[in-house]
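Asks: Listed after this line are the structures, all set down as structure tokens.
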Structure I
């Protein structure tokens with residue numbers, strides 16, 4: 001067996017004495033067959049190497065030995081973030097690694113947290129970009145830090161059941177002795193055929209993470225923008241990175257194309273993000289020049305725009321491939337627990353820890369834009385993770401742009417303590433009442449077939465929501481009867497509808513790199 005699917009990946013296996021020889025050999029051979037590097041590590045207590053002895057149940061047999069030369073406590077040689085997976089070996093290795101030396105910290109009720117191996121796995125658990133594997137008794141390494149195990153679906157050796165439950169873990173009776181919970185993979189045993197299945201499960205999660213399919217992964221996926229023009233849109237363009245949030249239930253074609261082409265012209269890079277990492281699709285009628293927009297009584301899509309949207313919507317084209325691997329919002333920002341959860345305090349602590357990590361990762365972006373269409377009504381407007389994303393940009397003082405029904409996301413992104421909208425006191429625009437459909441709000445194209453998804457009239461009048469959210473001190477400007485409506489009230493840039501798409505993108509660029517930077521426009 002050799003498929004090199006894990007070529008370039010490094011796997012760390014943490015061991016101690018009383019290891020199971022067959023398990024370790026399986027890790028070494030099977031991961032290498034997949035092309036990965038396997039590094040066997042332990043605590044070496046200041047020595048250049050350490051020899052460990054295997055578990056022996058039969059007293060007539062001689063233990064096997066394993067020489068280890070890599071000390072996971074040596075940060076100059078072991079960079080945790082370089083590893084795709086970290087595995088706690090089976091049997092009593094985890095128990096031995098929880099041993100506290102005299103210099104490790106106080107021997108009190110919380111002292112177990114100070115063991116170097118526990119600290120190592122705490123860091124690994126707080127990094128959703130690393131797959132963590134725990135075999136048999138391996139979860140013992142997490143029981144001194146129950147907040148990282150609470151709420152996780154796991155399996156283990158039966159002797160661990162009480163420890164797992166007391167730490168808040170959710171024991172699941174496994175099929176094939178393996179349980180996968182996002183970035184955590186657990187196995188019931190380190191014996192017989194289980195290690196091979198365990199390796200394969202970890203491999204699948206590593207590959208899924210690279211595809212953006214692991215819910216807790218924080219892995220960036222982006223495609224460099226291809227410039228369509230050499231004409232600068234600002235006098236002094238800079239290298240910028242824009243995050244574009246797109247619904248999976250249908251974006252209006254031009255409302256993505258417009259700002260995207262403006263960002264391409266400015267030499268910016270655009271990174272796409274969707275609620276669950278699925279490829280977004282254009283609303284069917286936004287690719288049909290013959291479609292008559294009911295409120296306006298005319299087409300809002302030109303032949304040339306329809307061709308552009310069709311090319312972007314087609315995954316086989318160069319443009320279409322740009323949408324093929326969007327970042328997953330589910331995999332990036334944590335979910336806030338229910339208030340009725342019996343472990344609310346612990347889960348809120350975990351949520352806030354992960355949220356801080358997610359917000360910190362926004363440093364790589366200069367601005368956020370939320371694409372419009374009917375889709376945001378379904379999966380963005382009342383999406384807590386989308387709200388947290390917006391709040392992250394807002395707290396960092398970075399520009400946030402939104403178009404059409406995407407503007408509703410700003411109204412519901414609120415300070416958690418005061419429940420006050422971040423656009424309170426601001427001036428915004430958005431889809432006005434006069435332009436709302438009476439029917440046919442959503443038209444959705446499902447991949448491989450066409451489907452008219454008709455939700456009827458909008459489930460809410462966006463104009464009323466925006467008027468209420470901006471008060472007091474701010475307000476809504478619809479500019480009804482005017483061909484375009486874009487409002488800049490820093491840090492927000494809002495566009496009313498399809499004709500405003502290019503202008504919304506252009507104004508965001510002027511906010512970032514204008515001379516001087518734009519702070520107020522359109523009112």
Structure II
């Protein structure tokens with residue numbers, strides 16, 4: 001009887017166990033990258049003569065950003081057909097539709113485009129290599145990419161290697177693809193593998209379109225200015241820069257009555273415009289009757305030309321810039337002038353290192369200080385001076401006191417523009433902060449080459465203050481808003497007080513730029529000392 005009860009209890013426990021329900025755990029998360037189990041033809045095949053490659057994996061894979069990630073070296077004229085696209089598969093098929101070069105090692109670098117279908121684990125930097133000759137080239141060069149001027153470096157930069165032979169010249173990169181290619185993807189490092197022994201030209205391109213052909217108007221370039229002999233153990237640093245285009249004038253545009261825009265590409269710093277003939281001699285009027293002035297746009301490569309003095313149907317203009325000279329007749333159709341527009345930099349808070357400024361859309365001719373008043377919180381007049389900068393910027397300069405309230409009032413006719421238009425009444429109220437709100441930075445810069453340009457930048461790269469130095473000395477940046485700052489130093493090799501870019505045809509590298517190795521944090525009521533040694 002006891003044995004009978006024992007079997008009965010055992011059956012009940014078994015039924016209960018089978019009837020239990022719970023949430024499945026799914027097991028451990030798959031963190032393994034896909035594994036290649038076979039390739040036809042095999043990886044590193046020689047005497048390659050087929051048009052189709054099949055690569056088999058141990059699990060379902062998918063392709064992501066294959067057009068961006070896949071780098072083929074040497075480049076093919078026609079892109080191969082690669083499947084699957086959009087569908088998971090355990091097989092990757094590459095159909096070659098181009099004619100391969102004889103005795104050449106090819107590298108298909110898939111970057112991080114191959115990942116498993118379920119967890120997205122990437123097969124990083126997978127390369128499929130083969131040779132149409134009887135051996136695989138195996139030499140390698142490597143290095144890093146940096147921006148020649150900016151702290152942040154572009155990603156997805158192409159690194160190109162051109163064989164130096166009888167057909168190579170300085171114009172090759174403008175019209176032909178390189179022998180070997182690599183890409184930084186989202187890194188600053190690069191490596192070109194499976195190279196043949198020889199002499200090469202090494203460049204890098206941040207391209208607008210991925211055709212491996214240099215377009216100076218659109219692309220950034222970096223280059224090593226000497227021939228590279230491979231094999232080499234040297235690591236190469238390539239500094240990207242945007243080359244200044246050759247000067248080109250675009251079609252002039254009549255913006256409004258008395259206002260013509262002259263757009264240009266390249267170096268237009270010496271661009272000049274003047275009227276040489278007016279409406280077919282202005283019908284007994286002299287060309288000297290025409291008064292004109294110009295200024296450059298602050299945001300675009302445009303020269304603003306303003307004129308007055310005659311009602312014209314057309315105007316003949318002479319345009320010069322360095323070795324450039326052209327004459328153009330511009331038909332005048334617009335009858336309405338732009339109204340004077342003044343944009344103020346004044347906000348609620350005026351920091352101690354800032355200046356009250358107004359930017360005008362029309363050249364300014366006269367400022368009547370008697371129609372401008374500046375008072376403090378006790379309505380006591382504050383002495384000030386006005387200054388016109390480049391005809392379009394008005395500065396109101398005064399000695400600012402900490403923790404003070406100011407009121408600025410500009411009456412009508414205080415500001416008169418080129419067309420004798422004037423302002424409406426303008427009122428502004430602003431305050432300053434106490435001195436202890438700000439911090440200061442003491443900086444010692446030690447360099448071997450002078451002169452140098454020392455720039456204090458905001459964390460976002462906006463220029464805060466600039467100093468030009470001819471020798472080793474100590475600098476002090478005062479009344480700094482509590483924030484994070486960046487220090488940049490430019491070696492001004494040609495002593496023109498600005499950074500100059502490079503030029504590939506002239507084999508000219510951009511001027512050297514150094515960034516301090518850490519971000520400077522300025523705190524309230526804080527003085528910080530730093531030393532920057534340029535190495």
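Asks: Can you say which of I, II returns 34.1, 138 when Rg and Dmax of the Cα atoms in Å is computed?
Replies: The read-out was computed on structure II.
Asks: I, II: which one has FRET efficiency 1/(1 + (r/R0)^6) of positions 399 and 439 (r between Cβ atoms, R0 = 35 Å, to 0.05), as calculated, at 0.95?
Replies: Going label by label, the one that fits is II.
Asks: Of structures I, II, which gives 15.2 when mean count of other Cβ atoms within 10 Å over residues 95-102 is computed from the coordinates?
Replies: The read-out comes from structure I.
Asks: From I, II, which structure was helix-only ellipticity at 222 nm (-39500 (n - 2.57) for each DSSP H run of 4 or more, over all residues; to 500) = -1000 calculated on?
Replies: II
Asks: Given structures I, II, which gives the highest value for FRET efficiency 1/(1 + (r/R0)^6) of positions 343 and 487 (r between Cβ atoms, R0 = 25 Å, to 0.05)?
Replies: II
None of the figures in this text is laboratory data; all of them are computed from the coordinates on show. Predicted model only: the values in this text are computed from it and were never measured. Cβ atoms are built from the backbone, for glycine too; each structure is taken alone.
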